[in-house]
Structure 1
Amino acid sequence: MLTTRLTKRLGIDHPVIQAPMAFAAGGRLAAAVSGAGGLGMIGGAYDAGDWIAEQMDVAGNQSVGCGFITWKLREHPQALEQALDRDPAAIFLSFGDPAVFLPAIRAAKVPLICQVQTLRDAAHAIDLGAEIIVAQGAEAGGHGEKRATFTLVPEVADHIARHAPEVLLCAAGGVADGRGLAAALMLGADGVVVGSRFWASEEALVHPAMREAALKASGDDTLRSTVTDIMRGYDWPKRYTGRVLRNDFTDRWHDDPDGLRAALAQELPRWQAAVAAGDARTANAFVGEVTGLIGAVSPAADILRDIVQGAEAALGQTFTR
């Protein structure tokens with residue numbers, strides 16, 4: 001086993017947290033990851049609480065966490081209250097200032113994980129009292145910003161070492177195998193957050209056709225775009241874009257968001273039908289640059305095992321920090 005401060009702090013076997021991917025990370029996936037020795041997370045995302053409760057029931061007796069899109073959570077704070085009532089293993093907040101939610105999380109004595117995309121936001125989350133910082137690079141699938149994992153992680157690690165050595169650090173964005181975990185540990189992280197690789201697991205709530213399209217793609221076939229948020233009607237802050245698998249639809253509209261908004265009445269029914277059918281020529285899969293490293297859809301436990309064993313082989317010895 002790879003023993004790090006993260007495994008010790010969270011009481012898990014492996015320094016791997018499964019990303020709380022919006023609606024793809026349900027209770028079955030979270031339970032499978034936790035059952036295999038990592039920390040599984042339910043992707044609460046835009047939900048007001050009912051779907052989260054349903055997925056926590058699916059997770060059963062496994063200890064799992066719950067993640068939220070912070071700016072969206074402000075619209076339905078009861079979702080956090082409901083999650084805290086279920087004694088989650090951790091709360092994972094991303095994309096927005098978490099300050100308003102800290103009192104409730106502290107009162108519940110639940111570990112707080114804050115995902116950030118800049119050093120400035122990392123310092124802010126640390127000052128607020130986050131126990132675990134996730135430094136997310138732009139390689140990641142789904143929403144993020146511009147910094148690269150390979151430089152952001154050690155910069156945040158240095159800040160933590162100087163100002164808050166008790167805070168733990170995870171790397172996210174571009175981690176799909178043991179090489180990524182080993183690299184993250186060498187960059188100063190205590191563990192990793194893995195999204196896209198678990199997105200391509202048997203337990204993820206993803207249309208099979210979307211997964212098949214991702215398996216055939218390389219990292220060159222992804223891009224950061226606002227197209228999917230326009231189509232879904234989500235008013236994301238301008239600083240964040242979503243990395244998706246590019247297709248005919250993004251090729252047409254990526255550089256013309258105003259034109260897409262003007263054409264919504266015609267384009268939305270076609271796009272929604274493609275989502276329901278898993279038609280990756282029109283609908284977009286939220287997957288990161290690591291899509292080129294994913295060779296097959298596998299059980300989540302096997303994915304976790306392969307990542308950890310690969311890291312051990314890459315490091316050449318049991319790694320303890």
Structure 2
Amino acid sequence: MTIAGGLLQAMLLVTVISALIFAALNFPDGMFLVAWIQVAVAVFAAGLLVVVRRTKSLQIWAVCFVLVLLTVTVVLLSRPDVSKFAFVWLLIIPLVTHLLLGSRLGLLLSLTYMGLGAAIYLYRFGGNAELVRVEVLSNAVIAALTTLGLSHFYERHRERTERELMRLATTDPLTGLANRMRLHDVFRRERAQAQRNGTALSLLILDLDRFKQINDEHGHEAGDTVLVAFADMLRARLRETDLIVRSGGEEFLVLLNNTDGKQAVAIAEQLRANLEQLPIHYGGQVLKLTVSIGVARYGTDGRDLDTLTRIADERLYQAKGSGRNSVCGGPEDEGGVALVMAAGG
């Protein structure tokens with residue numbers, strides 16, 4: 001269960017319990033319509049509690065829950081038989097909306113429904129001088145704005161932190177490229193799109209020839225310089241829609257969408273030739289490198305990432321065995337999906 005899912009379920013459970021308690025209190029007081037509305041809210045929340053435990057569309061149901069809950073709240077507040085003390089519930093609106101819906105939609109709905117609640121309060125009690133005194137309204141407005149501001153500030157900070165943690169979790173710190181976690185997510189999406197649209201996708205594995213020799217002769221800083229230069233070359237030569245991955249150590253992967261086997265081999269050959277001509281400057285010296293590349297295709301070579309990686313890796317070592325600085329693509333499949341992986345070693 002995700003944090004968002006657990007939070008929504010907790011709020012639904014609280015809604016069921018509190019709505020039934022208020023209904024039980026309102027029936028003896030003769031407030032039958034209000035009580036039955038509260039029973040309906042409890043039934044709705046209970047049903048939604050069952051749905052959200054099974055659904056993948058959690059955000060949609062969260063929006064439905066919040067809209068129903070807030071709409072019922074302002075409708076009940078507009079009734080003359082509802083106590084003025086019930087307006088205190090307006091103060092929890094920012095907490096509910098921001099926690100469940102995020103900073104933007106949470107702020108929008110908070111302002112909308114708190115504004116409606118304030119308008120209803122003034123309409124109902126505008127003629128009562130005691131209830132609309134400046135000090136009463138000032139306290140209410142300050143409390144409402146404080147709750148709204150703190151909720152919005154907290155959620156904005158949480159969202160930024162979450163994005164940064166996700167970036168760190170899916171990015172290689174040396175090269176700034178994606179890592180394997182990101183590859184798995186993107187591959188699932190690209191595979192689904194390729195199956196849906198009948199488009200191709202390609203995989204290449206690139207392994208820097210004699211990379212260990214660079215580290216041994218010039219040190220690990222030189223090795224890092226080479227890896228960064230290689231990553232920059234890949235970025236410059238590939239499309240923005242292609243995913244370039246460093247999966248650990250000297251291994252890199254690139255996912256090419258809308259690319260068949262023949263095109264993947266051609267791209268691999270271009271990358272091989274580009275690296276062969278690329279001067280890498282380090283410590284007053286120019287380092288020269290070559291690369292061996294293996295190619296695999298979705299469909300013909302496999303339909304999952306592990307199989308495609310294994311096939312591309314086998315072809316990579318065929319390229320290594322043929323003398324390095326070469327590309328091994330295997331049989332072509334124009335209707336397949338090609339996956340490209342680059343590894344330094």
Structure 3
Amino acid sequence: MRRRSLLLFAPAGLVTLAACGNDKSGSGSDGDSASQSPSPSAPATSSAAPPPKIVSGPLPAITAGTKFGEKPTVAKGSGAPSKDLAVKTVIAGGGRTLAENDYVQAHYLGQVWDTAKVFDNSYDRKTPLLIQLAQGTIIDGWRYALAGKKVGSRVEFSVPPTWGYGANGNAQAGIKGTDTLVFVVDVQDAFNSKSSAKGKDVPQNDANLPKVGTNTDGAAPSIDLPKTAAPKKLVAENVIEGDGPVVKADSTVLVQYKGVLWDGGKEFDSTYKRNQLTSFSLQQVVKGWAQGLTGKKVGSRVLIVIPPSLGYGDNPPPDSGIKKDSTLVFSVDILAAM
């Protein structure tokens with residue numbers, strides 16, 4: 001079972017993706033995510049604290065692993081930590097600027113100010129964190145410290161309890177309600193509702209399959225359906241092929257997508273219309289999605305045609321607009337995976 005770093009909340013509106021009747025006790029479930037290493041995730045009792053004052057220090061020295069992407073070693077805090085949010089850009093990146101509600105892909109290390117005890121880090125897992133900078137998803141210290149920073153930056157910051165885990169702390173991680181936390185974060189990438197696939201267009205020569213638009217301007221691609229019978233087997237073809245990591249069967253992916261019915265072409269779901277990306281575990285979606293995305297590369301746009309046996313069969317989600325035994329057609333941009 002792969003160790004998770006944060007709570008992966010089920011996004012609102014995804015009635016067309018959740019696997020019907022499946023056991024969600026596997027590694028991608030909310031319960032499993034919460035039971036493992038929830039260090040940066042928002043506490044269950046998270047409330048809207050007032051925005052913190054941001055100051056430049058004090059912050060402990062980074063004594064080893066000083067390059068971007070290297071696991072850092074951070075000294076013990078000296079003296080009393082700031083009661084405000086202390087933030088320092090250690091390495092300035094040149095990528096796009098982070099904003100509230102962006103998804104951020106980053107490596108990080110977190111430790112306690114007073115003891116220098118490391119309670120979590122993603123470097124040892126060799127898998128970066130994929131989080132949304134949104135209230136209720138991540139502790140407020142992360143939201144405020146990273147907003148306005150650029151991709152490619154290393155940011156060090158200290159988080160008092162008010163903008164961390166509050167007076168209750170996080171007993172599982174060994175964090176007391178009085179602990180100030182120190183984080184070092186290497187921001188590797190960021191995504192928003194205008195993000196698209198990145199890669200090379202792949203010829204779409206099969207006249208019996210839908211043709212998907214190749215625009216990468218953040219707008220929804222077109223899906224042109226053929227006047228032929230729907231395929232009986234799963235189709236998963238690259239429309240744009242990226243060059244990122246390969247998606248695994250137990251990956252959590254961040255995607256843009258659009259779904260239409262083979263019969264009639266009616267659109268029944270779209271992240272583009274919601275103006276919001278979505279992230280989910282491939283162990284929590286219909287089999288057609290899980291099988292269709294496994295083995296594809298991050299950065300790709302994938303055409304997925306899902307027959308009823310790998311979709312919803314005779315039990316579609318209520319009010320989804322999907323009829324019984326429908327063949328589903330999706331364009332899916334794989335933006336990131338962890």
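Every read-out reported here was derived from the displayed coordinates using simple, explicitly stated rules and does not represent laboratory data. Computed from a predicted model, the values in this text were never measured in an experiment. Cβ atoms are built from the backbone, for glycine too; each structure is taken alone.
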Report summary line: distance in nm of label points 7 Å out along Cα→Cβ at positions 194 and 210, calculated, reads 3.5; among 1, 2, 3 the input was structure 2
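When mean count of other Cβ atoms within 10 Å over residues 130-137 is compared over structures 1, 2, 3, which one is greatest? If you can, show how the numbers build up before the last one.
Values: 1: 25.9; 2: 10.8; 3: 20.1.
Evaluating mean count of other Cβ atoms within 10 Å over residues 130-137 on every structure, the highest lands on 1.
Have a look at 1, 2, 3 and say which one yields 55, 42, 38 for Cα extents along the principal axes in Å, as calculated. Numbers along the way, then the final one.
Working: 1: 55, 42, 38; 2: 91, 46, 26; 3: 73, 38, 33.
The value was obtained from structure 1.
Computing helix-only ellipticity at 222 nm (-39500 (n - 2.57) for each DSSP H run of 4 or more, over all residues; to 500) gives -21000 for which of 1, 2, 3?
2
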Query - For Cα extents along the principal axes in Å, for residues 178-305 alone computed as 52, 27, 23, the structure of 1, 2, 3 it came from - result: 2
